[in-house]
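**Student:** Please go over the structures that come below.
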Structure I
Amino acid sequence: MSGKNLEIPGHVSLAPGAGGLQKVLVKTAWSSAEIYLHGAHVTGFQKKGEPPLLFMSAASEFTAGKPVRGGVPVIFPWFGAREGLPFHAFARITTWELKETSLLPNGAVTLRFILPDAENFHAEYLVTVAESLTLELDVGNTGDMDATFEACLHTYFQISGIDAISITGLAGTSYQDKVAGTTETQTADAIRISSEVDRVYPDTAATTEIEDPGFGRKIRIAKSGSNSTVVWNPWIDKSKRMPDFGDEEYLHMVCVESGNVAQNNVTLPPGGHAVMKVEISSERLLS
């Protein structure tokens, strides 16, 4: 458990969260945020006067050893399934240590988390809360041989309705359609979702945007050090099969994930490190 000495009056406080797990509450002049030590999981970010930017399932479990459904799960050091090992790896189900909190001169708040016991890796996670939400995953190789990993910030966004939104920034990019089991090219300027979507767009560092007329806003996902983008919505049947997800919650969420997965995995030499940075911001749509 992280100590009260990390609290910053009026800006950072520690509190018991759901399931008895510890969480950190952050307030700034522009926004508020909530981060659980379990998974270093950002479960909330909301600008004043706006709906939440992040979606959280009402059915999510807050239990040691299990992932949280919604917010920003940290996927590391592998993405997807590995036989006999946790799906999407262990970082999202491990309690991270909150090492440092800082109030910056501009009024932003930064929190620094450390992932314990990551064999051959040292992983730090910086969360900066301001008018935007900035997430930085810094991975170093502490071993004496090359080490390869995958990482992804599996971000769930709150939307007014899945039939109203469009996602831009990926036109002309090929993608692996994991529902159809095919490789396709994104020909349309905007992605519109009307069925289950599970796509990995490799070799793209592009900024993506979610235009949401229902909420009158555009969400921008800008990134560096990330060469993969994943777009996911479980739709009807998969939603019903997931015990920690409401049957109709697919209508109000979409995942646009930034990472380095599959062919974009990262190999570090001994002593090497890599930083992936994502900035999530929003602006009002012009009427």
Structure II
Amino acid sequence: MASMRDIKRRRSSIQSTQQITKAMKLVSTVKLQRARAGAERSKSYFQCMYDTMNSILARVGEVEHKYLKSGETGKKAVILVTSNRGLAGGYNNNVAKLITRHETWKPEDLLIYAIGNKGREILHRAGYEIKEELPEIMEAPAYADAMFLTERLLKSFEEGEISEIYLAYTAFKNTVSHIPTLIKLLPVDRPGENDGDSTAERDRKDSLKEEKPVDYGAPMNFEPADEEALDLIIPKYVASLIYGGLVEALASENGARMQAMDNATNNAAELIDDLELLYNRARQGSITQELTEIIAGANAIQ
């Protein structure tokens, strides 16, 4: 059995750790409230963009456009949204697994645009090529950041460097439910063409659909021409989905960290209780031993 001094030292150390985890939980709770409000405000905007794009593609017919067909290189660009810091449970690993455990993807076919240091570290160790590192975006996601990234990706798409663009992030459902999600940004799928999507992608698309069916029977005329209109709309569509993913990922990160710190605080409390019991037993044993020695010494004198 450990000595009372060792037990007391360990208990003091765990109490200090508990104070840190409790403080981190409070900080994450405050950040979560702000991030959740931002995610809820933005969700209606990119949901509207998603519905608008589906409506347009359903009405235009067989229009030929550069953003509606895959390139020939076979390279896929994946925007990976994770956190810059750890202590968030399985948050970062869960979203990275969408890439590392994908059924058909190989590391040599992917170019990773890492938003967040933790995801970059995970995929770099796994042998994936990190095309760009943008950790500063996750400190305070803004629509301008999404537009900047969209412009870079669309330029690479038009030049033939990449043939498809995906977004991997953690969708925010509520405080305790965060869903690792992979969605395809380009080429834009027409309605009904998502049969080959992953389960996570289908769930995400289903969550963005309107509750009422949309009537796509009426013809649609463009002013300017359809190709020019799609040139204007699709970049905004991609940027809105990226921005929505960023703000939801930020809310999910703080929710996951709040849960992890709450669990750590509770575990520390249990350890402290166990050590308190162990300390009392050691103290009781020490007192019993001293009394036994005193009685034995008194009997020896008599």
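Quick note: the coordinates plus some simple rules give every number you see, no bench work behind them. This one's a predicted model, so the numbers in the text were calculated from it and none came from an experiment. Cβ atoms are built from the backbone, for glycine too; each structure is taken alone.
**Student:** Once relative contact order in percent (Cα under 8 Å, 6 or more apart) is calculated for all of I, II, which comes out largest? If you can, show how the numbers build up before the last one.
**Tutor:** Working: I: 17; II: 32.
Structure II comes out on top.
**Student:** Also, I was wondering about something else. Tell me which structure, out of I, II, gives 27, 24, 19 once semi-axes √(5λ) of the Cα gyration tensor in Å is calculated. Can you show the working numbers first?
**Tutor:** On the way: I: 27, 24, 19; II: 57, 19, 15.
The value was obtained from structure I.
**Student:** Please compute FRET efficiency 1/(1 + (r/R0)^6) of positions 74 and 138 (r between Cβ atoms, R0 = 25 Å, to 0.05) for structures I, II and give me the label with the greatest value. It would help to have the intermediate numbers written out before the result.
**Tutor:** Details: I: 1.00; II: 0.30.
Checked I, II; max of FRET efficiency 1/(1 + (r/R0)^6) of positions 74 and 138 (r between Cβ atoms, R0 = 25 Å, to 0.05) sits with I.
**Student:** With Kirkwood radius over Cα pairs in Å, for residues 106-233 alone as the yardstick, tell me which of I, II scores highest. Don't jump to the answer; show the numbers that get you there.
**Tutor:** Details: I: 16.9; II: 17.4.
Looking at the calculated values, the largest one is II.
**Student:** Something else: One of I, II was used to compute helix-only ellipticity at 222 nm (-39500 (n - 2.57) for each DSSP H run of 4 or more, over all residues; to 500), and the answer was -500. Which one was it? Each step should come with its number before you reach the end.
**Tutor:** Values: I: -500; II: -21500.
Structure I accounts for this read-out.
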